[in-house]
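Quick heads-up: structures coming right below.
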Structure I
């Protein structure tokens, strides 16, 4: 070794001083640079891992939300179909009620018109009977050449009406 030291002109005291300087710088760098750097890298690794876990949870939540959304859409479609069916049924029922009401009103109108026609017919028949009675009375007067009293008039009218029927 001695020959090595002589060949390379190494000074043992200087070598020892450099080794001590190296150890001091290594320790200083370890505590002031490497350790904080390792701590920062470890924190960064934890942050990245946490971010990945959060992203995974967010993805799961998104899938769940999408599934819930699809269920809600399906439920809404079913509810809409139910509402449409109810509306159609209600419309059909309203149509039937309106038709029935219209039929009843038409029936009432026909009944009223028939009643009016009957009343008119009776009125007309009454007028005709009165005219016939007057004609019979005047023809009887001409035949008898005198006016008969009211009781005789009524009796003759009744007899002539009975014979005409």
Structure II
């Protein structure tokens, strides 16, 4: 399944068809404002800015599934991200990233059809690299910095269509 077939709500509450990202490489991340990994917003923004002109986007989905580290409402989350980390990448409404009620985007990115990358998300800031056709290419655990050589090289390879 391509995530381009799915829809998600923006942080402003507007329904957005993910087919709008067809032809772009995406890094889909479950985020939280009160997590030890929250400073990764800075790296996610740097990555977004570094590759945006080449057709790359970061899509962040706030999630309160792990340690209740995203208790705020959408307005609070957006204000926190923009004021503290100057985030310009897209933020979506808060979702469930595991278990009952899992959002379809995360169900598609963690389900058995993704092979070696399948399995429940274990914590905030798990990163999913998605190709231009909406298919999962790679999964990076929370401890992998967004600006790591591992992620940058994977993004560059995906942008090159390799």
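Each value in this text was obtained by applying a stated rule to the coordinates, not by laboratory testing. Keep in mind that what you see is a predicted model, and the values were worked out from it rather than measured. Cβ atoms are built from the backbone, for glycine too; each structure is taken alone.
In table form, for the structure just shown:
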| item | result |
| --- | --- |
| Source structure (of I, II) for helix-only ellipticity at 222 nm (-39500 (n - 2.57) for each DSSP H run of 4 or more, over all residues; to 500), computed value -33500 | I |
| For FRET efficiency 1/(1 + (r/R0)^6) of positions 79 and 119 (r between Cβ atoms, R0 = 41 Å, to 0.05) computed as 0.80, the structure of I, II it came from | II |
| Label whose coordinates, when mean count of other Cβ atoms within 10 Å over residues 95-102 is calculated, return 10.0 (choices I, II) | I |
| Highest-scoring label, criterion being FRET efficiency 1/(1 + (r/R0)^6) of positions 23 and 39 (r between Cβ atoms, R0 = 30 Å, to 0.05), among I, II | I |
| Comparison of I, II by FRET efficiency 1/(1 + (r/R0)^6) of positions 31 and 47 (r between Cβ atoms, R0 = 25 Å, to 0.05) - largest value held by | II |
| Comparison of I, II - label where Rg/Rh (Cα atoms, Kirkwood Rh) is highest | I |
| Percent of Cα pairs over 13 Å apart, for residues 63-134 alone - structure with the largest value, from I, II | I |
| Origin of the value 3.8, where distance in nm of label points 7 Å out along Cα→Cβ at positions 103 and 127 was derived from one of I, II | I |
